[in-house]
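Read-outs: derived from the displayed coordinates by stated rules, not from any lab. As the structure is a prediction and not an experimental result, all values here were calculated from the model.
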Structure I
Amino acid sequence: MATMQNSYNPEIFRVIHPLNDAPEEKCTHEGLGPIAMTSSVRISLFVLRGYLILMTLMLIYRTLELAGMIHKL
């Protein structure tokens, strides 16, 4: 009769909540300077800015329309 050896030893991990953990040393950001942006990142941020401005203007328009300050044609 063949016997199987059970060599499985599960690893046990302790989960520690961040509030109960020891505080870690913070990194300093002095002297780092600005991060260089590629052209694709710059374009993406410009498009995002335009989108957010457009959505804000649409929200203001809709709010004024519902308040009765702007009348539909």
Structure II
Amino acid sequence: ALFPLELLPSWLATIAKLNPVTYTVLLVREMMTGVTEGVSAALSLGVIGVFVVTMICIASYVFTREVNKPF
């Protein structure tokens, strides 16, 4: 996320592209500098949004399961 993806080995760049922190850093960097680094702001917001919704669904499921568990 903090290192340019172009300089990473291909296997590590693939892993970095799966990390939502990468898109968050790219979005903040674009907003501060005005320079797009290969990923549009819309894609970054989409990835971050999907990640947030997924984590909320997982947290809701786990919380509901734990609350409804018998003592």
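Have a look at I, II and say which one yields -14000 for helix-only ellipticity at 222 nm (-39500 (n - 2.57) for each DSSP H run of 4 or more, over all residues; to 500), as calculated. Considering all the candidates, the number was obtained from I.
When percent of Cα pairs over 18 Å apart is calculated, the result is 77; to which of the structures I, II does this value belong? Of the structures listed, the value fits I. Rank structures I, II by Cα Rg over 2.2 N^0.38 Å, for residues 12-51 alone and report only the one at the top, that is, the highest. Result for Cα Rg over 2.2 N^0.38 Å, for residues 12-51 alone over I, II: largest is I.
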